[in-house]
1. Given a computed value of 101 for volume of the Cα convex hull per residue in Å³, which structure among P, Q does it belong to?
2. If helix-only ellipticity at 222 nm (-39500 (n - 2.57) for each DSSP H run of 4 or more, over all residues; to 500) computes to -16000, which of P, Q did it come from?
3. When you work out percent of Cα pairs over 13 Å apart, for residues 12-51 alone for each of the structures P, Q, which one comes out largest?
4. Work out the source of 16.8 here, i.e. which of P, Q gives that when mean count of other Cβ atoms within 10 Å over residues 4-11 is computed.
5. Give the label, chosen from P, Q, of the structure having the highest value of mean count of other Cβ atoms within 10 Å over residues 28-35.
Structure P
Amino acid sequence: MARQMNDIKLDNNEDLAIVANDFAIVESTPQHQMELVLTGKGDWKQNPLIGVGADGYIDDEGAHNIVRAITQEFMNDGMEVIDLSPNPVSVADNTVKIFEQAYYR
């Protein structure tokens, strides 16, 4: 059973989203996934050992290394990972879940 995670929403510039002079709160699983994939080790002061650093996998021969890294980071963050096939619609719309088969338990 997927658990709903609520958090402060970030806008497209990764700034806090403000609505009616208050922080916007949204279901944040896609936002957490994006942050884990894009940030690398050492980017988070409170936990320097998290993050995939996807840009470091650009020249890899196969996708298995990044898939393993993403799976490990999602599991360490408390997600259950069934499949990491990306949702093609999510490329243009960051409100859509990027990895629909990875969610918090």
Structure Q
Amino acid sequence: MELLYTSKYYASYQSTKDRCFYIDFGHKMVKVSFCQLLSLRYKAKQLSTSQHLEYMVNHSDVTLLTFCDKEHMIVLDTLQVLDFTELIQATFTMLELNNVLSTAI
């Protein structure tokens, strides 16, 4: 497994052997396919909108993140939502950089 990115709370890995990705939530390691990673990127964009963050700050400090066909559920507070968004964005950035480097060689 190759480390793609690590943030304050989470880390993402790529496994070329298994042809999948892993997200380490600290207490749980979740295996995801590329399609599921794309879905997580979409959910991270929704969670980081100003309306959603404002709602979290004013009404409830937690949100429920479900993914992998509702096989996994993670409870995130406001800081963890922002960190999760950073992790997903940086993971895709690292995948693009790896692709550019591999095609340049």
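Readers should treat all values here as calculations from the given coordinates under stated rules, not as data from a laboratory. Just so we're clear, the structure is a prediction, and the values are computed from it rather than from any experiment. Cβ atoms are built from the backbone, for glycine too; each structure is taken alone.
1. That value comes from structure Q.
2. On the way: P: -6500; Q: -16000.
Considering all the candidates, the number was obtained from Q.
3. P
4. Q
5. Answer by largest value of mean count of other Cβ atoms within 10 Å over residues 28-35: P.
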